[in-house]
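Structures follow.
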Structure I
Amino acid sequence: MHLDRRKFITTMAAAGAALPFAGGAAFGMTNVPNEKFQYPLFFFTKALDMFETDFMSETLAMVGGFKGLDVTVRPEGKVEPERVEDDLPKVVEIGKKYGLETKMMVTSFTNTEDLYFRKVLKTASSLGINYYRLGYYTYDNTGDIPGFLQKLKKQFVTLVELNKEFGIQAGYQNHAGGAKVGSPIWDIWELMRDLPVEYMSSQFDIRHATVEGQSTWILAMQLLKNKIGSLAIKDFDWALKNGKSKSIGVPLGKGLIDFDAYFNAVKELKIQVPMTLHIEYPLLDDSEKGLTLLQKQKIIVGRLKTEVDFIQTYLYKM
């Protein structure tokens, strides 16, 4: 990569990102009064974690429209937790070269006693990252749902105290399938109803909310509106595998999500939080994996730009 090209991309990315997302309320705070609703768009790095950070950041800058990175800090992620002090600052600095802020991260932590938890939060906070996603909780097999949630509530209180210490907001993503806490979104409300949103929030995922409740996701959003700290954006369709239906990721607008109703609900409920774009389908098909790096980059940029343009079409109307 030539320096002149890098400078050009950085300048263009900063200009492009400023256009739709200029101004706005403090990051990570829900329902902050403002004449205009602002929705900074971050990129969940999972889909590009296999590439070098320089390549990933340059690619996102070429796409335009991204405020920054929602970086994976978890086993097999962009940053391994045990290397957070060395590697996370590098990711943040490389992102900055391309006009990208790193304000969000995704972890697998669920307990304050988890190995490296405090080190990750301390490092992230020192770098200006003020939002992280927790790992997932799974129901036990006792069938005592209320009792399980009461125990988990105590863990969430402990997590809030840890988040206060480092001045960071946690988010818990509703995820469909299995015995995950948050598949039925009402349990997230039960866990968070009495907790301060600036330290413990919902990452509302429209795909997983629709998978679990095709016609009731809007009730879940209404219930959680004051607890939502970020919005995860992605689409899905149903497919048959071994005679069973399975949800699969598809590009935005190509699946079953009612984005007209979704963005209208976000506007009507005055949910003013960052968005994170999740890519849950292959950005390169098998025939493209043998191409040169620059050829791959061109394809990825085109596909991601289609995603960003889709989101911005709605944001410009809000």
Structure II
Amino acid sequence: MPVTIRDVAKKAKVGVGTVSRVLNNSPAVRDETRLRVISVIEELEYTPNPIARRLSTGLTLTIGVVLPYLTMPSFIARLRGVQSVLTDSKYDLVLYDIENSSQRDSYFQNFSLKSRVDGVLLISLPPDDEQAEALNYSNIPVVLIDGYHPNMCCVYPNDQQGGRIATQHLIELGHHKIAFLSDYLSTPFHPSMRLRYQGYREVLNAENIPFSPKYQIEGERGRINARTMAKQLLSQDNPPTAVFAASDTHAIGVIDGAQELGIKVPDELSVIGYDNIRDAEYVNLTTIDQHLIQSGIDGANLLLEMLDNPSKDNHVKKILDVDLVVRGTTQRPSS
């Protein structure tokens, strides 16, 4: 028969309530008693019933992670960071995938996780002012990862700086015909791409390189769509000599498109991505490392701090630096 909390209480010669307080780290237990109860728990190999424990504490002991595009490599990397933190905590992780704008708006309006989780991590889903007010009013700790709002706790990369670094790298190599390829910049799911685009435009302007609308293309996300967009860019009469792709997935699609057209990378076309996902190293892609796993780690740690200390300031902002990783897909233009 499995060991029960009553078995622990009997052997430790304390009441069931005392064992419960020890399990919940209550300060209202003397050190001597606490050590005796812990010793018995270890001796009997007692494992608390999670359902009973949740009922006794009034907590769900779960953290909700809400994100779009669950299968995208960058989101998976952030989740790896979150999971590495929660593995050693008392909280279970529950995933919620948002697939479209209407589902996103409905989620924010109703905040349907209110009674099911103790805290929430929102990945790449920055709320507007009205939505942020509703989230704060719910009294559930929320941390934004890869998102920003002045009245919420946030962990986010310096994407505008990343856009500047990527564009500057290509210019320093001697490129002036630089294209920018991305998802639709108006999508609410990935505002960081707009910041990368702004960084791109800033550097072109600072270097007195005229912006050409024909070198800017956007469309549905995904490697296959990026391949199609790249072929459109590269089939122009005066094609770009370099492409700044707003994600590594886009960049790999660009390389696919160039290969189909018989264009050699990097001899005839330089390509730089963004994210530094695992596949970037595999294809030897020059990219911007936005430290995806670290963002998940930092976001989860901030949320645990808020749960442990409800009075903690919920306006904490952590900006992650981004770094250029030079590999084999960028070089000086051939002519």
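At a glance:
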item: P(r) over Cα pairs in 20 Å bins from 0, in percent from the coordinates reads 32, 61, 7, 0; which among I, II; result: I
item: Read-out Cα extents along the principal axes in Å, for residues 131-178 alone, computed value 36, 22, 10, structure in I, II; result: I
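A short reminder: the numbers here are calculations on the coordinates, not readings from a lab. These numbers were taken from a predicted model, which means no experiment stands behind them.
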